[in-house]
Every structure is written in structure tokens, then in C-alpha cells.
Structure 1
């Protein structure tokens, strides 16, 4: 897949304020400071499409980016959305803010008609985190399609990253019969870019 165009479209406070659901949509979410903006910028080939922030928990809205891609240099273009969602697990949020976030995310995940896949970002520098496990367990209960994306693999020794990922799946195996699809990435080294874009392209072509 070649990204031909990537532009910010709109930020919405709830799913019913989002753009018309007429093209496939791919949502990215994870704990605050997991590297979500950097990953989106790496995938689209633009350094500042999604705004990175030194302040965790800053993203509060459903942010849509419109993407145009093609299979080859001269192939027909496909249009789809990348969605940058507010992160979870930010301790300094008030109870009111957390509840507002929960309602916004649940409404979006369960009612957004064109949502094709959710990518849950996991920081590969750490072992299994309770809020990550709780979040993907909730997604499973809602019956929505998701994949895991392990980020920041360049920030830790390869052996540590490998052990952390294995520990994460070992924890899942205690309660899950089938493990979710996963990708291993580094925004800095562009690791996993072709695999993620290839997966998105296959879903676009299949209409799922």
C-alpha cells in the first residue's frame, strides 16, 4: 500500500458527531504516552499529522484523518479514515472526565457503523499492565474487532521486548481461548509499517 494523501478532517465529542460513515475506519487507542501519535505519523509518512504532546491525556476528542491510498504507483485510490482516540489510564483525570471518556468510547465502538478494526497500542517496554488487560477484555465483551500493536520496541533491548510480549500473551492465555492478532512496531525505525498497512489494505479490499 502507498499512502497518497493524509489530512486532518475533524475532531468530534461523540460518535454521532463524527463524519458520515461511508468509508472504512481504523481506530487507534492505548494508554496515555504509548506512542499513538508517532505511530500514526509513521504509518502515513507525515511527521506532524497527529500532534504529539508532552502532556499525557491531552487528547480528549475523536480525531478523524482522511487517507487516500493505492496498491501501486498508478493504481486506483482508496479512501479511508484513521481515528486517533483519547488514551486510557491517565491517573490525573477527574472522575467526571473518566466517565465522559467511557461513555464516548463505548458509544463510538458499539455504534460506529463503518468501524472496521481497532488497534490497541501496548508499550513493549513494560510487562502486562492491568489497565491494558482490562481494556481489551471489555472490547472482547462488546464483540468488536481489534488487534494489538506493540510500540516503542526501539526503546528497550530486544530480549526485554520479546519477554514482555510473551508475558502479555501468557497472561491472556489464562482466560482467552483465541489470541488476538498482533503487530510489533517502532515509529522511529518504521518497524511494522508494511505489515500494518498491508493488513488495512486487505480489509479495505475485502469490505470487512
Structure 2
């Protein structure tokens, strides 16, 4: 359930884009009415989807605050990034900015994991998972490095899809590609860690 909740802004972005794309006249009227004139039909779906993503992320934080009285740092970071890049897309009517948003977020994760390990000797993946897993120090280091590398690679891959393929393909990749690759990475990580969990049991 939490996984779905975390993905909700991305899912709503995808749904809004598809609905707007299937109803071009209504989408264009809505986009021009809300964002001002000068928008052409081809711009309307991505602009509407971007606005929905910003509102959904803000609502997500509001709900978490209402239920738990505090909000994880990751959600605040996500709101800031989607507001900055999404806001630029809405202001300039240019999808380039929102296409860079996933890359900015991925590279921020990669830099945080790498920087914390190198500069402060803090393994953030270990801090996150050590309550559930008992692993040798060198394995924790590899795990932290693997996650940093994965996020760095995902940032590059997002730009490749954004600039080498049509906008609709990038929107599909943003949801299904990102989620699918993350799932594969987690499965591969689980297979790698299984030997250590078996050793711990014996």
C-alpha cells in the first residue's frame, strides 16, 4: 500500500497525460484557461499532467502530515523538485524542465549516498536497513555503492528516453520503465543478499 501511495503522483501524472491526450480540444481549453493563452494543442497534455503532479505531491504531504504529524524528508525533497521543475514547465510552457525532474531526483539520491559515505563515513543504506538485516561491513559498502550507481544510471537513462524518443514514450517510461527497473534491481539485490541471510540462519 505504501508503495502505491509513494507512486501516486507519478500514476496521476500518467493518467492525466493520457486523458488529456485523448481529449485534445477540452485539454487545450483547460490549459489555456488555467495557465493563460498561447498554449497549442500538443503542449496541453504535458502541462495538465505536470500541474496534476504538483498538486498531488502537495496533497500527499498534507495527508501524511494529517495522519502522522510529521513528513519524511524524501517527500519534502520531492515536492521541492517537482515544484521547481514543474513550475518552470508551466511558466515557460516547455516540457524540457519536467523531463529533467526525474534525473535531478535520481542524481540527488546518488550524490547523497556517495557524499555521505565519502565525506561523513555514513552508510545511509545501512542506516535504513540494518534493523531488518545483519550484514558484513563490506557488503553494506557494496550495497550503498550499488544503490548510488543505480540512481546515477537511472538519471542518465531518463535523459536518453526523454531526448531520443517521443514525449508519449517518455511518459510511459516514467511510470512503467522506472518502476520495472526498480523492481528488477530490488529482486537482483535480494538474490545477492540471500546467501548472507542463509548464513545468518545457520
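Observations
- Among 1, 2, structure where distance in nm of label points 7 Å out along Cα→Cβ at positions 84 and 100 as derived comes to 1.0: 2
- Computed 3.8 for distance in nm of label points 7 Å out along Cα→Cβ at positions 12 and 140 - originating structure among 1, 2: 2
- Structure (1, 2) behind the derived value 120 of volume of the Cα convex hull per residue in Å³: 1
- Each of 1, 2 could give distance in nm of label points 7 Å out along Cα→Cβ at positions 124 and 180, but the derived value 1.7 comes from 1.
- Read-out distance in nm of label points 7 Å out along Cα→Cβ at positions 36 and 68, computed value 3.8, structure in 1, 2: 2
- Winner on relative contact order in percent (Cα under 8 Å, 6 or more apart) once structures 1, 2 are ranked, highest first: 1
- Which of 1, 2 yields 0.15 [FRET efficiency 1/(1 + (r/R0)^6) of positions 116 and 172 (r between Cβ atoms, R0 = 25 Å, to 0.05), calculated]: 2
- For -28000 (helix-only ellipticity at 222 nm (-39500 (n - 2.57) for each DSSP H run of 4 or more, over all residues; to 500), calculated) the corresponding structure among 1, 2: 2
- Origin of the value 0.7, where distance in nm of label points 7 Å out along Cα→Cβ at positions 132 and 156 was derived from one of 1, 2: 1
Every number here is computed from the coordinates shown, using simple stated rules; none is lab data. Nothing here was measured: the structure is a model prediction, and the numbers come from that model. Cβ atoms are built from the backbone, for glycine too; each structure is taken alone.
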